[in-house]
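Below, each structure is written out as C-alpha cells.
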Structure I
Amino acid sequence: MVWTLIALPIVGILVGLPVFLTLMVSVLATLAFILNMPSTMLHQTIFGSISSYTLLAIPFFIFAGELMGRGGISRRIIDWVLALVGRTPGAIGMVAVGTSSIYGAISGSSPATVASVGRQLYPEMVRAGYGVPFTLGLINAGGAISIVIPPSINFILYGAVAEQSIVSLFTAGILPGLLLSGMLALAVLAYAWHKNIREGAEFSLANVALATRRAFWSLLTPIIVLGSIYGGIVSPTEAGGIACVYALFVTVLIHRDLTLREVLDIAGNSALLTAQIMIIVAAAGIFSWILTISGFQNTLVSYVSDLQLQPWMILLAINALLLLIGCFIDPTSAVLTLTPLLLPIVQHLGVNPIHFGVIMTVNLSIGMYTPPFGLNLFVTQAVLKARTVDIYHGVWPFVGLQVIALLLITYIPWFAMALLQ
C-alpha cells in the first residue's frame with residue numbers, strides 16, 4: 001500500500017502531473033490492486049467531498065478579492081498607510097508591509113498582493129535607496145502574509161478537511177499574521193537606519209484625513225467581513241457573500257473603477273479559479289477516504305510513535321517537510337493532500353488541530369516565495385521584469401526571518417491560541 005499512497009503521488013508530482021490527477025491515479029491504483037471496494041463508492045465520495053456548505057465561501061471570497069484587486073484599491077491603501085507613517089525611517093518599506101497586510105485581509109491572495117503592491121511600490125522603493133534585492137525580497141515576503149491573515153482560503157480548506165471551526169482558524173491566524181508583519185517592519189527599520197534612508201512626507205493630520213477619506217470604503221471591507229463573523233452575525237460563508245456585494249458596491253458604484261464588462265470578466269476568471277480548486281478538493285476527498293478505510297493513517301501514527309522521538313523533533317521534521325513541499329506545489333494542493341496524513345500524527349502528540357492549521361498555513365506561506373519554485377517568485381518576475389538572481393538574492397534573508405517566526409508559532413502555542421481563550 002505504501003507504493004500506491006506514498007511513492008506514486010511523489011512520482012506523479014516529480015514528473016509534473018497535475019495534483020488532482022496524481023491523487024486520482026493513486027486512488028485508482030489502490031482500489032485496483034489492494035482494496036476490493038465497489039466502484040460506486042468513488043462517485044459518492046467525490047460528490048460528498050465538494051457538497052459542503054463551508055466550501056461555498058471559496059468562490060465568494062475569490063470573487064470579492066478579484067474585484068477589490070482590480071478596482072484600484074491598492075493605491076488608496078498605500079496612500080493611507082504612507083500618510084500615517086510620515087517620515088518614519090524606512091517609511092516606504094513600512095508602507096509595503098502595512099499595505100500587504102491590509103490588502104491581504106481584503107484579497108486573501110498572495111500572488112495578487114505581490115503583483116498589486118509590487119507594481120505600485122517597487123519603483124518608489126528603488127528610487128528611495130532600497131537595494132533591488134531587498135525590495136524584491138520584502139515585496140515577496142509581505143505578499144506571503146496574505147494567506148495567514150484572515151479571511152484566508154487556506155484556513156477554509158483546512159477547516160473543511162480537518163473538520164475544524166473556520167471562525168476559530170480565522171481568529172487563530174490574527175496574532176501569527178501580525179507577528180510576521182511586525183518582524184518584516186523591524187527588518188525594514190533596521191535596514192533604513194543602516195542605509196540612512198529618509199523618505200516620505202512629514203506627518204500631517206490633514207494628509208491623514210484626506211487619505212482616510214479616499215481609502216474609507218476600501219478600509220471598511222475587512223472590518224465589515226471579519227466584524228460580522230466575529231460578532232456572530234453571519235457564518236464565514238455568508239460573510240463571503242456579503243464581501244461580494246460590498247466589493248461590487250465599492251468598485252462599481254462608489255469608486256467607479258470597473259465597468260460591467262470588466263466585472264463579467266472578473267466573474268469568469270473567478271469561476272475558473274474556483275473550478276481549479278474544487279477539482280483538487282474532490283480528488284483530495286477521495287484520497288483522504290482511501291487513507292481512512294485502508295487504515296494507513298493509523299499505521300503511519302504507529303510508525304512515528306515507534307520511533308520514540310520527542311514531540312519537538314517530530315514537529316521540526318513536519319515543518320521541514322512542509323517548507324520543502326511548499327517550494328514545489330501550491331498551498332491549496334498541499335493543504336488538501338497533507339492534512340489527512342499529518343493531522344493524526346500531531347493529534348497523537350497532543351497538538352491542537354487549530355494550532356496545527358496555523359503552523360501548516362505559515363509554512364506554506366513561506367514556501368510561496370522560497371526558491372526554486374515558489375509561486376510568488378514567478379509572479380514577481382513576470383510583473384516587475386526582475387532578474388532571477390536578484391529575486392533569489394533578495395528573498396533568502398526574509399525566508400530566514402520568517403522561519404524564526406514559524407518556530408515561535410510552532411513551539412509557543414500562545415501565538416495561535418491566545419485569542420481563542
Structure II
Amino acid sequence: MNQTQLLVAVGMSFLLQQFTNGQTDSDLQFLQKIGTLDSIYSKTLNEYREIYIQLPADYNPAEDKKYPVVYVLDGEVFLPTVTNVLRFYSGGFIPEMVVVGISNDKNRMRDLTTSTVTEMYGMPFKQKNGEAANFSKFLETELIPFVEKKYLVTNFRTLIGHSYAGLFTLYSLVHQPHLFSNYLAIDPSLDWDHQKLLKEAKDKITSTDFKGKSLFMSLGGQVHMQKPNMPLEEVKKDSTDFTLFARSNLAFSELLNNSKQNELSFEWKFYPRDLHGTIAVPSIMDGLISVFQWYQMEHIDAYNTPATTVEELTKVLRYRQNKLQTYFGYSVPPLPYFLLYIQGDMNMDMDQMDKAKMYFDFAIEYYPENVNAYSALATYYVRNNDKRNAIKFFTQALEISGDDSYKKRIEELKKE
C-alpha cells in the first residue's frame with residue numbers, strides 16, 4: 001500500500017469509530033459522567049418516573065438534525081453499558097442515537113410482568129404484579145410523546161430489556177409491535193405465569209406482519225437450576241421446573257424460527273459462560289450490532305481505492321442513501337459530514353479534483369445548513385483558479401454564518 005492509499009484508508013477507518021461521548025464533562029474530577037436525569041409525571045401510573053438521557057456527541061438543540069432513540073428498561077443499571085457500546089460502535093456499525101434510560105427500581109415487578117399471579121412454583125406470591133399493559137400505556141401515551149417533544153429524536157425506536165424487562169420487551173413485540181422497530185430481549189423471563197406470553201404469542205407471531213422489524217434474543221448458561229452444564233437438547237426434553245426458564249426461551253425462539261412468513265429479522269444467541277446477572281453486557285453489544293446489521297457500511301473498498309471512478313462512488317453513496325431511507329422511513333445522509341469533508345480534502349491533496357468536487361457537492365446536498373460545506377467547496381474553487389465560484393460559495397458561507405472572515409476572503413479574491 002502506498003502513502004496515498006494509506007491516507008484514504010485511514011480516513012475511512014473513522015467509519016468504525018465512535019466519535020465521542022455525548023455530554024461534555026467540564027468537571028475534571030470525574031473521568032466520565034453518563035446520563036442526565038430527567039423526570040415525567042405519569043397520570044397512567046399516578047407517580048413521577050425518572051429517566052436518564054444520554055445525547056450523541058454532535059447533538060445540537062439549535063439544529064434540526066434528529067436521531068433514532070433507544071429506550072433502555074432498568075436504565076439506572078444498563079445505561080452505562082449501552083452508552084459504552086455506542087461509543088465504540090456507532091458510525092460504522094450502529095447509528096448515533098439518543099439513549100433514554102427508564103428507571104425501574106421502584107414497582108419493577110408491577111410494571112414489567114405481563115399477567116397477574118398469586119403463586120409461584122407452588123408458593124404464595126403477594127408482591128404486586130401483572131400490570132405490563134398499564135406500563136405499556138405509559139410508554140405509548142406519555143413517555144414517548146414527552147421524549148419526542150423535548151429531544152431531537154425520530155420515531156425509529158429500539159427497546160432493550162433484561163429478565164422481567166426482557167419479558168416486557170417480548171410483550172411489546174407481540175401485543176404492540178407498532179411502538180418499536182428493534183427489540184433486544186436479554187434472558188427474558190418467559191416462564192412467567194406458566195409461559196402465558198409464549199402461549200399468547202403463537203397466533204400473533206404467525207399472523208402479524210413484522211416487516212422492517214428486528215429482534216435479538218439471548219439465553220444465559222444457567223439452563224438447569226442444579227445442572228448448569230446440561231446440553232440444550234436435553235433441556236428441551238426436560239419437564240421439570242428446574243429448566244422451565246430455559247425451555248420457555250428455547251420454545252419462543254423455535255416459534256420465531258418457524259414463522260419466517262412474518263418477515264421479522266430474528267437472531268438468537270446462547271451464552272454458555274454467562275450467568276443471568278452477567279449476560280446483559282455481551283447481549284447489548286451483540287444485540288445492537290445484530291438489529292442494525294443493515295446499517296453497516298458497504299463497499300468501503302470503493303472509498304479506499306484511488307482508481308474508483310466518480311460514477312462508481314456516486315452509485316455507492318446513492319445506494320446507501322436509499323437503503324437507509326428504506327429502513328428508517330425518512331431521509332438520512334449516507335455519510336457524516338466530516339467523512340465527506342475528509343474524503344474531499346484528501347482527494348484534493350491527491351490531485352483527484354473530480355472526486356473532491358463530488359464529495360463537497362454531496363456535503364452541501366446532505367448538509368445544506370453546514371457552513372463548512374460551502375467553505376470547503378469555495379476552497380476547492382480557489383485551488384482550481386475559479387474565482388467566480390469561489391466568491392459564490394464563500395458568500396453563501398457568509399450568509400449562513402455571518403462570519404467576517406468569509407467577508408474578508410471575498411474581498412481578497414475580488415482584488416486579485
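Quick note: the coordinates plus some simple rules give every number you see, no bench work behind them. Because the structure is a prediction, the values reported are computed rather than measured. Cβ atoms are built from the backbone, for glycine too; each structure is taken alone.
Here is how the numbers come out for the structure above:
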quantity	calculated
helix-only ellipticity at 222 nm (-39500 (n - 2.57) for each DSSP H run of 4 or more, over all residues; to 500) derived as -25000 - corresponding label from I, II	I
Rg/Rh (Cα atoms, Kirkwood Rh), for residues 35-154 alone derived as 1.21 - corresponding label from I, II	I
Origin of the derived value 13.1 (mean count of other Cβ atoms within 10 Å over residues 235-242; candidates I, II)	II
Relative contact order in percent (Cα under 8 Å, 6 or more apart) derived as 13 - corresponding label from I, II	II
Rg/Rh (Cα atoms, Kirkwood Rh) - structure with the largest value, from I, II	II
